[in-house]
Structure P
Amino acid sequence: MTHLQEELFKLQDIAYRDFHSSLMPGVDKEAVIGVRIPVLRKFAKEYAKSGETEQFMRELPHKYYEENNLHMMIIGQIKDYDKCIEEIERFLPYINNWATCDFPVPKCFNKNKEDIIAKARKWIKSDRTYTIRYGMGVMMRLFLDEDFKEEYIQLVAGVKSEEYYVNMMIAWYMATALAKQWDAAIPYIQEHRLSEWVHRKSIQKAVESYRITPEQKEYLKGLR
């Protein structure tokens, strides 16, 4: 066991491990230590000062789920955009679960929208489940407000996959698009442009959203 792994095990919460691992059916329970996210975030800030992060980020794949999350947190702290992209591209092929994949995007992405949209387009065309999901997540978080274009919905909605975690992200994206860009998103529901599963899940998520009006929710229910 590495020194880092020993430090992570000192932060272990068994009950949390048992609960959280049940939410990730594709991840071996033995690969989950059980460190709560706020605790890991605090650890990550200290670890970033240790001078060990460069070596840690080269040692792929990691053994534990928490190491993957720590890796994502370290990337999130990188302020230099080119360096950040280099590290995220190196790490994306090793992401093996939705929770690591869905971490907030690094802040430096916000100042490089033109380049990051090109990267997101590329990631969405990948054959790797979590690379696709990450690209969609970037588009959902950064390009459904003032930088929105209708073609972005078309890009995400056009993805055809048998992967549960890809389809779930399409539904999450569509529900968010209905909340933020109703006029552009609603035709995809009205005209059944999505697969049946994604169609129904998008409506379900939208109806559960506090950002959708009661009138919109009733309308969506009628489109199931």
Structure Q
Amino acid sequence: MSNQLTLDRFERLYMDEAITAFQGKTNFHLTLSLSDKSNSKLKANPNALASMCNGIRGFRKLDRCDKITLLSNTFYDLFLMKGIVNYDPTIDGWEFPESGLTFDRRDVFLFDRFLNDGLTHIIETFPDRFRNDPKAVLLIYLLIIFNPDLPDLKHPEIVRYEQLTYVYLLGRYLKTVCDSDCEASDNHYRLMAKIDQVKLLRKKLVKQLSLMMIGTPENSISNVI
């Protein structure tokens, strides 16, 4: 890692690209909810996500099939991470502006205790400072999206290069906002661990979450890529 206390031109270019692509938002539409909580169904709505990703050069240069593979396989990871970073402790739950609904953690517990326990653990151990830091969150989203270990990728080496770029950039960004290199390294490790925990939670819950969906994310993503 560089010892510079500010991002250099190359690093700022990548950071500015992410901010512009995601318009600085940590809350973007992934699903649409129908009717009310008593009959709630989710439909994949990847338009905003696909548009944001197309603002990233590393994503634009990928084969179409790899774009579909990345977004369809990381859809649930992003869904969970969005829930983690947008959790509102003042209501002990979530507000969904796209549907006008509010859910609290009791709703999650009633749906699936494992999901509730997993989300609660990640939320309670996620560094609050960076859960409220849009730049850190955007980098985490990109680290989730550029997952070279997914099956069926035609060019995993290109995806790995992009992922490592954002691993490096997250580390550099933390060094510019933390009080010491030790604090930056500790937070870097903790945030990377949260990504791994989200992936583990998604793998164990994809079947349950898919029961809430109308259609599949892959079909919806294929239509907009």
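None of the figures in this text is laboratory data; all of them are computed from the coordinates on show. Owing to the predicted nature of the structure, the values given are computational and were not obtained by experimental measurement. Cβ atoms are built from the backbone, for glycine too; each structure is taken alone.
Which structure, out of P, Q, was relative contact order in percent (Cα under 8 Å, 6 or more apart) calculated from, if the result is 12? Going label by label, the one that fits is P. Structures P, Q were shown, and log10 I(q)/I(0) by the Debye sum over Cα atoms at q = 0.10, 0.12, 0.16 Å⁻¹ at -0.50, -0.71, -1.13 was computed from P. The greatest value of mean count of other Cβ atoms within 10 Å over residues 102-109 among structures P, Q is that of P.
Ranked by mean count of other Cβ atoms within 10 Å over residues 54-61, structures P, Q are led by Q, which has the greatest value. For percent of Cα pairs over 15 Å apart, for residues 86-181 alone, the calculated result is 56, so let me know which of P, Q that is. It was calculated from structure P. Taking FRET efficiency 1/(1 + (r/R0)^6) of positions 118 and 158 (r between Cβ atoms, R0 = 30 Å, to 0.05) as the criterion, the top-ranked structure out of P, Q is P, with the highest value.
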